[in-house]
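Next come the structures, one after another.
Values quoted throughout were computed directly from the atomic coordinates according to the rules given, and no laboratory measurement underlies them. Keep in mind that this is a model prediction, so the values were computed, not measured. Cβ atoms are built from the backbone, for glycine too; each structure is taken alone.
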Structure P
Amino acid sequence: MGGIFGVISKHDCVFDLFFGTDYHSHLGTRRGGMAVLGEKGFNRAIHNIEGAPFRTKFEHDVQEMKGKMGIGCISDYEPQPLIVKSHHGTYAITTVSKINNIKEIEEMLFKNGNSHFLEMSGGEINPTELVASIINQKENLIDGIKYAQELIDGSLTFLVLNEKGIYASRDKYGRTPLVIGKNNDGFCVSFESFAYLNLGYEDYKELGPGEVCILTQDGVKTLVAPGDKMRICTFLWVYYGYPSSSYEGISVEKMRYNCGKYIAMRDNVDVDSVAGVPDSGTAHAVGYSNQSGIPFERPFIKYTPTWPRSFMPTIQTKRDLIARMKLIPVHDLIEGKRLLLIDDSIVRGTQMRETTEFLYRSGAKEVHIRSACPPLVFGCKYLNFSRSSSELELITRRVITRLEDKVTPEILKCYANPDSDKYKKMVDEIRKELNFTSLAFNRIDDLKKACEIDESKLCTYCWDGKE
């Protein structure tokens, strides 16, 4: 995943750019970057943030950078923003993307005269560099931006900065968000809607799917009108988004309360307390508790002073170890208790099994698990939710493979149907494998209701396989 932020102001923009970008730190763990355009041209800084948060890595750069226009990013993958010199002039670019047809585009660009790409470690090319190369295929910048949106299979939201202003382009199906804020000095553009509020900006507009705008000191102009089809990622509300954010007018925190409420309405479990797996399960648990009347408690606490999410390593075995080390038990709330835990999702199942065993060792009598979203049956094609090399890393797919001689798309859709016998069998197999007292997932129809927008605007591919 990742997050992007940009500022254009009548005064120096670096302070706002620094903190606005930092407010996206929950979306990425590997790289952070800022590029500012000033009187002496571009000034850019990129740092590895795997070992320390964004702010500590950029404190010195902020003192050196000066300019009235800038863009920044938090990235879970590639180094960016990039500075590109082409027939469009020199510009900076930063992206949030997942490009499924990267090899086909690479071959096409080589045939069209692109001489080379710089490889990152592992031999892959930088997706942001690929987007810039696509843009450079066209005679003017706007046509290039539209061409990139048309050509890429997956998702793409990005910012381009040059001497004219900041070009903001939201994914053609709106899978990821992009919003504009305004203050007396200018404008900002942000992935997360909350990121500019404490900096003195007010909501100005939310870009529609495929919309392209240019931000200048004097105003915002739409260059490409928004399209009719919206397929925003529902998982943004369930997990990715910060609680104070909102997408399409629906706040993350409220949606999570709704998820917990709908789970509780279908549940009849007899437990002593409800808890959320910190932090992304907490709001779901509050919604469940409010609806059911079962007390909300915190039987374990995440130790965050030295282990915020930014320190999570990318190697899965290390992630599991750190996740386990971060949880500190409150024995008075665990020993002899029947606990119900709600997490945002169950992906591989490793961390949830570890958490359950940790609670049993701490004296829990029963551990009942509820997932705020349905079983993840299909690997996401549109966001970098997981860098898994195979869908078989999903616990659902491992279980289905054990239960079926041959796994077909039709079979998978049966397992995604919460009213089918195959679904019930899969859930029970997951429960036994992970050693839960009971297990239930939120239903896809209830998840859609929790978002409180037209369900045709929601992408639910990872749960039901529908594009």
Structure Q
Amino acid sequence: MSECSESFPCVKFKRKIDIAFRMYRRHRYQLTSLLKTIKTPIIPTHQQFVKVHAPNELDKKAICIFAATGFFLDTDTYWQNEKVLPPASENTIDERGIWIESKPWFTWHYSPRDIPFQTALDEFTSLFEQIIAEQVAKNSIILPLSGGLDSRTQAVALSKLENPVSSYSYSFKGGYPEHKIAKEIAKTCGFQFQEFTVEPGYLWSKLKELAKINSCYSDFTHPRQMAVLDDLEKMNGVFSLGHWGDVFFDCGIEETVTEEQLPEVILKKIIKKGGMELATALWDEWELKGAFEDYLRQRISNLLANITIEKPSAKVRAFKSLYWAPRWTSVNLSVFEAAHPITLPYYDDRMCEFICTIPEEYLADRKLQLAYIKKQAPELAKITWQAQRPYNLYTFEKNKAPNNLPYRIGNKLKRTVKEKMGKPYIQRNWELQFVGMENDEQLQNYIFDKDFHLFISKSLVARFYNSFKAVDAVTYSHPVSMLLTLAVWKKKCNK
């Protein structure tokens, strides 16, 4: 028998160790049980807010980026002590809602397989139709239709199902009648169809509701579906939305772009007209250190450095999917969701993984979508492609001079005649919301509210408002829209 087994003090010490170990295991179990793990999708449809250890103060640097681009970058929010969980990550949150750590479970990559185009097309067809069938299940379907490719691609897949489909489209009053193309697509597929008109000034009666829906994390002139929300609520089913197809199925940049040029390419893509000027003015008024442009450029460079993809176009696609889709595109999905549940085939994790394995040359110029529509629904391919009008999916390559000159001249003549008749051609949503006496009065009520000027000075607001009115409405429409968004947020925040 050993000395330790015969020694009472040694046995007593061993018992203390056992008790301490059991207590440690129990404490560890209790601590672990209080923690929560949140796994985010590759492209989230919702922002998930968490707290961090930081001052409960405005993040003015983040707000400046919001002013420049129209969306918050990375995990930024209005507040320093609040963040949004990053995409494709597993996040640990404690019992107080404090974000402890984050680990990526998926990393964007470019791993093209050596496969023929037909194989890629067959795989896309199978995967796309499988995802759509699983997402909509046995529900009735609501399909927003445009004259483009993303919703048309969905129309092909949905037409193969037995689910009833209600489709719709809207056009700006005084703008291009987009609904005519959509109506033709719906008729060809046998879908029910409704056409709506986005009326001037609809925003003001919907503004408070929209601010509640998107929490002021996007400017208010983009989600035109808000104009027809009451009509959408009367429909039955789940939405099938084609968001992000245009990013996946195109290269987005020239292949001659170098790694060193990528930050500038990204900046040009994300900064809106007049955005840099507004953000710089806010940065200077708030007396933030350094220069805004340098700060933004450095942040973009750091985010790009974390994407380990050499192919420039694939790297830009990954950047957009990581930082643009979740913080801009997804924010306005909440408007659809306010009416009915949403499904998004291009947001599906499997589609994201599939895209990473397809050669860039097959993704560029919408080749896969074009081939899919032509093969599966030739009649749909014969309908005008709005971006290439008056050409369709078979003839769009002729959309260049001199072939397109008769259409362009005729279209310009029609627009000129309408303008002389007092019926200006409307191309952008802000024209319906900011132009005209009644719109102007509503706009001023918000951005020239004295309480707002405690946050952003009246002189700064007046500078951009006057530039919009008297200098260049197109350039300064974004700054005015952002000032409106911040004014509504500030009023909402103070309640």
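Taking volume of the Cα convex hull per residue in Å³, for residues 352-455 alone as the criterion, the top-ranked structure out of P, Q is Q, with the highest value. Can you say which of P, Q returns 5.5 when distance in nm of label points 7 Å out along Cα→Cβ at positions 208 and 256 is computed? It must be structure Q, since only it matches.
With respect to Cα Rg over 2.2 N^0.38 Å, the largest value across structures P, Q is given by Q. Here distance in nm of label points 7 Å out along Cα→Cβ at positions 360 and 392 was derived from just one of the structures P, Q, and that gives 3.4; the source is Q. Structures compared: P, Q; top value of distance in nm of label points 7 Å out along Cα→Cβ at positions 152 and 184, i.e. the largest, recorded for P.
Name the one structure among P, Q that relative contact order in percent (Cα under 8 Å, 6 or more apart) of 13 was derived from. The value was obtained from structure P.
When FRET efficiency 1/(1 + (r/R0)^6) of positions 168 and 336 (r between Cβ atoms, R0 = 35 Å, to 0.05) is computed for each of P, Q, the one that comes out at 1.00 is Q.
Taking -9000 as the value of helix-only ellipticity at 222 nm (-39500 (n - 2.57) for each DSSP H run of 4 or more, over all residues; to 500) derived from one of the structures shown (P, Q), identify that structure. Structure P accounts for this read-out.
Supply the structure label, taken from P, Q, corresponding to mean count of other Cβ atoms within 10 Å over residues 40-47 with the calculated value 16.2. For mean count of other Cβ atoms within 10 Å over residues 40-47, the value 16.2 is produced by structure P.
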